[in-house]
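Listed next: structures, encoded as structure tokens.
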Structure P
Amino acid sequence: MNTQIENAYALAKERYGELGIDVENALAAFRQIPVSMHCWQGDDVVGFEQGAGSLSGGIQTTGNYPGKARSATELRQDLDFAMGLIPGAKRLNLHAIYLEADKPIARDQIQPEHFRGWVGWAKTNQVGLDFNPTCFSHPQSEDGFTLSHQDDKIRQFWIDHCKACRHISAYFGESLGTASVMNIWVPDGMKDLPVDRLSPRRRLMESLDEIIAEKIDERYHLDAVESKLFGVGLESYTVGSNEFYLGYAASRDIVLCLDAGHFHPTEVISDKISAASLYVRRMLLHVSRPVRWDSDHVVLLDDETQAIAHEIVRNGLLDRVHIGLDFFDASINRVAAWAIGTRNMKKALLKALLEPTEQLRQMETSGDYTGRLAMMEEAKSLPWQAVWDYACAIEGVPVSSYWLNDVRQYELQILEQRG
């Protein structure tokens, strides 16, 4: 290991020790916190269904950077490389459209066998898998409704798709020994003002009840539901609103998913974590960066990302909150996007673990708000970067921005050859 990195780490340990922080314990905890990387950054949310078309359902990907993955094999190759740039525990979040099959498979007919390649890859790489039904970019979702559709046959198609996905999710959990979090998000809504807002929500509730009726061991599978404010072409009404899903998750004792881009521009999910934790046992986060609402930009080490990490760590919620990412930028190197976003989420978690939280809590309890503010600001300048560099070095991950050199070589040797 580089002597400068070791020396800087030793000095950081000493500085943090003065504040009563055990850096080695923080580092050990950091290395065990998994972040679920999203497969859809690698191919612009197209998937590998035969005859896959363009995105629909309020989702858009912009940009045409060369090197997009065109098959599951290429996507796994890119993921292998990206994960080698990121320290600590990792998972992979798959959508149903990333199946592997020799012939077209209807979405309500997908089976665990169509994901054996992913399970084999996960075993080799010692990562867990999470899952999502794909209720968009399909002929039977083109009018803006799926699980809340007034047509019984169309609604049943999507119910059966979600049921099939639950079995695949459980297969992941059983095969890998770690529960798969299966997140249900549907684009259901209307472009203009509806007259009846209640009936679609009642149908959505009934559809979800049918989907989760079969009990599956939580050791293998967890159900999650995700709200959204609106989607492109669905601006005036979203069936699955925040109020709907918070009530549903709490009343059905399932996982609530909070997506950083799915709320009003003045709302942040960091403030919702502690509130929701009082009513739901588990939460799933989709950490993203909304530049103009739900634009799904690459995650930065910005105030909100740090606030999310602080809320989880300060409140002792690491065992109740599943951290996933959700962005898709096709204007830059897609592998670099994974590395930038995931490393930033990891940095935020490490910084949160190194915060002098107990001192801050004591100041707050005693009413010393001056000291609290001063200490919170001073903590931003503590030498967490030295601990981060050490965390990367001990796992053989590139330190600082040196990972970018590796990405440049990968782009030249692999991505540019894809045309």
Structure Q
Amino acid sequence: MNIKEKYELSSRYETAKKDYEKWGIDVDKALDILKDIKISIHCWQGDDVTGFEANNQELSGGIAATGNYPGKARNAEELRKDLDKALSLIPGKHKVNLHAIYAETDGKFVDRDELKPEHFANWVKWAKENGLGLDFNPTIFSHEKAADNLTLSSPNKEIRDFWIRHAIASRKIGEYFGKELGQTCLTNLWIPDGYKDIPADRLGPRKRLKDSLEEIFSVEIDKKYNLDAVESKVFGIGAESYTVGSSEFYINFVNKNNLVPLLDTGHYHPTEVVSDKLSAMTLFNDKVALHVSRPVRWDSDHVVIFDDELKEIAKEIVRNDSLDKIIIGLDYFDASINRIAAWTIGSRNMIKALLSALLIPNDYLRKLQDDGNFTERLALMEEFKTYPLGDIWNYYCAKNNVPVGEEWIKEVKKYEEEVLNNRK
């Protein structure tokens, strides 16, 4: 960016600030708040949830990554390099979210119940070098012991015990991340368990899941370094008729066991929205975690766009003073487009939505609602949709030394030509 462009950017920013300041909005303060918000960026967009296990298995558990765009990461070194590129295009300092299948075992087969912190030492070294935090997930799918979508609720005790050991090992890895990086790790547990057709017994699987979870979380882990979350789902491929880990199950379980509920925006009925759930969840939970995705008709994990629901989620987080209560992570995987672009689009949109929410006169709108002035409330909410957010956003990107506007696309194209196209 040359001197003239910088001057124009700054000038547009100062003009835009005046529009917001007339409503008592401190734009500079909003940008200071924004820079401290960490988004947990999911590693699995970079390789279509393949992972790097020595006995690499086919993706299963009701999960599907569609497309075959060239250049996906084939090993952890390439994945970290791709993440480096994406992070250079995303303003702020964030976290990276790992699954257990991204362990590095020097080509040796190490089954998931035997994973240890040492298998993620390279990830920790990389995170330290880049000032990043790490989050974690046990991988309870794509495995021979996850056949028929039954794991922690399986009637087979040997299978349940295997996944119990894996989940405990994962919590210890999360604790290791927190200790090493000085940033609390969120370790999130999700399972695909359910039945394709109408079950004869709904209670039994949920009782077995409850018992399994109680055994997993009975192992003491320092909450200073690791927070435990559990994630519900309404249904999945192969679990269309019954999901063991339903929303009702996990809401009750977390409140009884003092865990963190995780809400995935794709894990509910198409007519439900997570934005409406946040105010209820934060009233009864110290922390609430999010996996922000974009469902299209079902939990299809499309790249996050700057749509109405994303903006509503951000508004709920900001206007309810929940920035310190809600842990924001992303979860999508599109194999039909450039994967670095997918990371960049979704992450920048999440941050942009938070910026938009910080630049709304939330207190004044709340007063209008309490006074019953619904006319002015609606009118003002509509007017703010066309306020000059883009000028504030571009200034924030420049301030954080990342490309302004669509300039980042050139960087991705260059990286594709020089790096991705050379992968076979």
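For the set P, Q, ranking by distance in nm of label points 7 Å out along Cα→Cβ at positions 195 and 267 places P highest. Computed over structures P, Q, FRET efficiency 1/(1 + (r/R0)^6) of positions 219 and 291 (r between Cβ atoms, R0 = 41 Å, to 0.05) reaches its largest value in Q.
Read-outs: derived from the displayed coordinates by stated rules, not from any lab. Everything numeric in this text was worked out from a predicted model, so none of it was measured. Cβ atoms are built from the backbone, for glycine too; each structure is taken alone.
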